[in-house]
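We did not get these values from a lab; they are worked out from the coordinates using the rules stated. Because the structure is predicted, anything quoted here is derived from the model rather than measured. Cβ atoms are built from the backbone, for glycine too; each structure is taken alone.
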Structure I
Amino acid sequence: MDQAAARFSSVTGNLEYTKVTVIVNDRSTERGTISFEKAKGKTRVLLAFREPAEKYVLFEGSKVSFYRPKIAEVQEYDLAQRQGLVEQFLLLGFGTAGSELEKAYRIVWRGEESLDPGTPGRAVHLELTPKSAQGSARLKQIELWLSPENWQPVQQKFWEPSGDYLIARYSGLKLNTKIPDKNFKLPLRGKVKTVRP
């Protein structure tokens with residue numbers, strides 16, 4: 001895992017986020033693509049959701065921007081104080097060395113398993129519990145499924161203290177390819193209002 005992290009510079013692929021709210025038995029799924037680059041100590045990520053509604057989330061430096069074309073609005077947030085947490089959770093496993101994981105989490109090996117019946121290939125299943133009080137206040141536990149071929153995530157499951165959880169699934173991942181700068185720009189159309197709450 002450490003060797004794969006040392007070689008890691010970027011990833012693109014498809015993503016599917018499923019948010020489950022347990023108390024009301026609600027399940028909502030968003031599908032789209034991810035472009036993620038880690039170079040010269042800087043991280044850039046663009047999540048481009050297509051279904052059920054078009055939405056873009058751009059992480060660059062200490063800023064995150066949410067663009068919703070339907071309402072022609074961009075919301076910008078400064079994450080300077082929380083950047084470490086964002087990278088620790090959102091990008092968990094992408095280019096992360098095993099030694100880095102051990103600093104931030106208690107790790108339990110859950111073995112290897114197939115995520116989809118009938119699909120070839122098995123994933124390494126890890127269970128992570130945040131060591132810091134700040135981290136565990138936001139997430140009780142994280143489950144991580146890694147491809148044993150390239151040690152990148154194929155699935156993540158984030159458990160909130162409330163019992164609600166988010167499942168992130170990745171497919172068609174392409175590693176260490178040059179991603180054009182335009183892939184890290186919000187595709188603004190027409191007159192767009194910027195809000196900084």
Structure II
Amino acid sequence: MRTITATADAFELALAQVKSVSVRPEFEIDEAPAPSRLAPSAVALTVEMADPDDASASGRFVLLHDPDGVDEWDGSFRAVVFVRAALEADLVDDPMLHDVGWSWVTESLAGVGAHATQLGGTVTRTSGRSFGTMIERPSDGFVEIRASWTPIESEETGLVVDDMALHVSAWLDLLAQAAGLPPLPQGVTHVGALRRRNRS
């Protein structure tokens with residue numbers, strides 16, 4: 001593994017930044033159980049549409065941290081995101097959908113000024129078409145985007161050079177683009193409180 005000169009509170013600082021994220025009013029964000037086998041420390045967030053009758057988009061963000069560093073990550077942090085959104089009718093059969101979906105990932109990171117390396121992922125389309133007595137129904141489908149990247153760290157401190165909230169914001173912006181939501185006006189944000197879901 002790659003040696004990282006990380007401070008003892010690197011993950012605690014990142015965690016506080018993650019929990020300070022600004023959330024647009026169309027979304028409801030929650031803290032969820034984090035995976036325990038992928039890294040010594042992790043936090044997970046889920047997001048859904050705030051309207052309970054609107055299931056058109058959802059997503060998941062996981063931040064992994066291994067203070068010893070991971071060669072494949074080229075760092076000690078790794079952001080892993082998932083987005084699923086219903087496709088507009090004109091995109092269901094668009095041959096460029098995969099390329100467009102990946103451009104949303106890169107544009108979202110650049111749009112919030114997040115510094116990242118080792119970016120990779122997949123864009124998947126699922127679609128359905130009706131036949132027989134239901135042939136008049138329009139085609140429907142979903143796009144699923146999975147991506148992961150390494151937030152760039154300072155070699156001196158081992159801390160990420162960005163406020164980690166930027167990386168969460170990139171994920172939320174990706175979901176907004178996939179859901180077809182208009183950009184928020186400059187300077188307009190809505191701060192949503194993170195909640196941990198009660199699970200029995």
Q | Origin of the value -6500, where helix-only ellipticity at 222 nm (-39500 (n - 2.57) for each DSSP H run of 4 or more, over all residues; to 500) was derived from one of I, II | A | II
Q: Identify the structure, out of I, II, from whose coordinates mean projected area of the Cα convex hull in nm² was calculated to give 13.5.
A: II
Q: Could you tell me which structure in I, II was used to calculate mean projected area of the Cα convex hull in nm², for residues 37-92 alone as 5.7?
A: II
Q) Here mean count of other Cβ atoms within 10 Å over residues 29-36 was calculated and came to 14.5; which of the structures I, II was it taken from? A) II
Q.
Quick check on the output: 1.07 is Rg/Rh (Cα atoms, Kirkwood Rh), for residues 53-132 alone, derived from one of I, II. Which one produced it?
A. II
